[in-house]
1. If Cα Rg over 2.2 N^0.38 Å, for residues 42-305 alone computes to 1.00, which of 1, 2 did it come from?
2. Of the structures labelled 1, 2, one was used to calculate distance in nm of label points 7 Å out along Cα→Cβ at positions 194 and 434, giving 4.6. Name it.
3. With mean count of other Cβ atoms within 10 Å over residues 66-73 derived from the coordinates and found to be 15.1, which of 1, 2 does the value describe?
4. For which of the structures 1, 2 does the calculation of distance in nm of label points 7 Å out along Cα→Cβ at positions 394 and 410 return 2.1?
5. When distance in nm of label points 7 Å out along Cα→Cβ at positions 18 and 130 is calculated, the result is 2.9; to which of the structures 1, 2 does this value belong?
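Values in this text are rule-based calculations from the coordinates and carry no lab data. Fair warning: this is a prediction, and the values are worked out from it, not measured in the lab. Cβ atoms are built from the backbone, for glycine too; each structure is taken alone.
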Structure 1
């Protein structure tokens, strides 16, 4: 992958961009598809896959578990030989770096194996709680626990698999991450009996919808009940269903990554088209464009070929008050463009973002304040007040906390004002290795 300097200066755009930008495949879909392909019986091929640190971690771990995974076309085409619910290797050490999707999905996957599996990662990963997933797996008869004496419920994790998941009715608190539910649903067809997962607390349904829709594409039905009048839903997967291998599964462009370019159009009065995304996309994050930016005063056109955002050419963006829980990966994108609105912006219900790659609420508040922006931090979100003039934003080197989303979102400020530098710009390789090169395309002619 491309190497980057310790800091990267962001130069303001000299004219509103009018571009079509190709976005790499969705990390969420790529990593889910890799698990589904491994669980299928036979060969699958994924097209448009994301080649990033997180997906390479997943591919490497699957290989260590004994699956054949071959990459072609710069990692955008992946061939996987599925084993029908079996795990070929019996004793494996897995290194997950800081990939939350990988450690959650693979913890559930290794529960199907017969052997000992240890899952670990970088220091930040050792601070990311997984206990709700572990507790539910234990309720299903899986021997799994955390080896972390300092941070209970966090990696390293140890799975002693017997090849059996009991099934039945279990409870799961998925407030910290809907990926706990996704991990369990994907392995549920191989349980001894039908598995019903009763949700406790809040659930961000849009990410689970990706999982359900993908499982249906691969041949598995997930029934949902009780999701009315505020009652928590229950998810049931019948035992004995099997995944169909996919000869050519097409992965959508990453909607979270697209949000930065849509925001670039919004904040500069430009036009950006992202091909391959539509209103029928699996990813709920397309709502950042279709709902959030529309409310902020942008014109958004959706077609079968892609989504185009036109930033306001006269006047400023409008401040918004949004519950961002369903599309929380784009909350930092919204925070970065909020200073350029004409009224305060309120971001609510993202308390779980404090437990991601970094404490994202604290990080964005700290860095906006470093720029001279008035911001109020709350436990579950933040409020950002608009600037009066561009000169109200101070030049600064932005700390990124090794978090790709902090780096990519805060760079948007530099498209409008000079003096913005991004520290550790290479952290974007986690999900978007070509991010800075694509940003540079906005400086070229349309």
Structure 2
């Protein structure tokens, strides 16, 4: 069994990067390939000096034009990043950016501009309740809601293999894989491109998150991290949702702006970090210099120390070096009162409302844990994610073949094709056949 990073007592280390803009060209023509290659080497140097990383957080704009081949190149490069960081390749989490929208299906949905105009009118008049209602009505109640996500189809194929897709009924994802010396690390990835189109720049701030995405679960003994592509100045309902970020989240990671920045509005409160950009577009502004962040989390009761080490491209040295801002250390206060007590599932009254996803479909969510049963350990969560991502990266035909061998394929032909992999894993868990699945994956 692979040991779970984050349980070693030396903190949790995370690579934070964004705006890679893979174009899907061959290695000879791929823009910014030199910077990407040097980022891998820079990470390897840091890891050799200070130890491996525990995860990679990608803040959107993975592709340039959301073409399938661009995500294939991105997947290969992210595997290189993981190998350089001595990090399990399944420990990559992603959110979509505006460049992850395929404009062809986006433009073909003729009623989508009408929805966007309604949202922008509501944002202009600060009618945030109407924005939330539009999101509910168009995404949760409308039978054609899935069409709104056709423009994210290629992105979702890629994100699904990492167990963090975005859908109409669940635009955000939450993962509980990581553990910081007994403190659960809750990662939440939000979709800030629900209402993004080619006119974003003309109507700033024209985007909306919606309150539902931002109602972070506040279970005791959790360090909350949120990953979002667009920063506040692009989010029209930010004033409506910001209170949830600053009262419930300890570390908020943004992308999009192609520049590094970090600040902490209140002492021991939420820490805000902007990633910079790995690969600015050709012809971009001079201040858009490639950069990425190495973030280290350490538990120091009653706080958690967050050390942010930005790395920036040096044209003179032709490699990544320490940012002129230097390493920044912040401290966030967290309720640690429940950490050393036995874990317990939600109270009966809260079971129906529990909406936090587990690390994988192979682990029951909080609302599925029976009273008196222990919640999965950090090692269990890490192992479950490892198996999940390995399975979800298989071709769909191979997934179905394994389901047939295990006898959990009944009715799969009627399942949503985009969710077949996750549905198979849920069935495997219910049939207590995880061991048999692992054996089959050994042959994959």
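1. Value 1.00 for Cα Rg over 2.2 N^0.38 Å, for residues 42-305 alone corresponds to 2 out of 1, 2.
2. Among 1, 2, the structure yielding 4.6 for distance in nm of label points 7 Å out along Cα→Cβ at positions 194 and 434 is 1.
3. Answer for the origin of the read-out: 1.
4. 2
5. Computed on structure 2.
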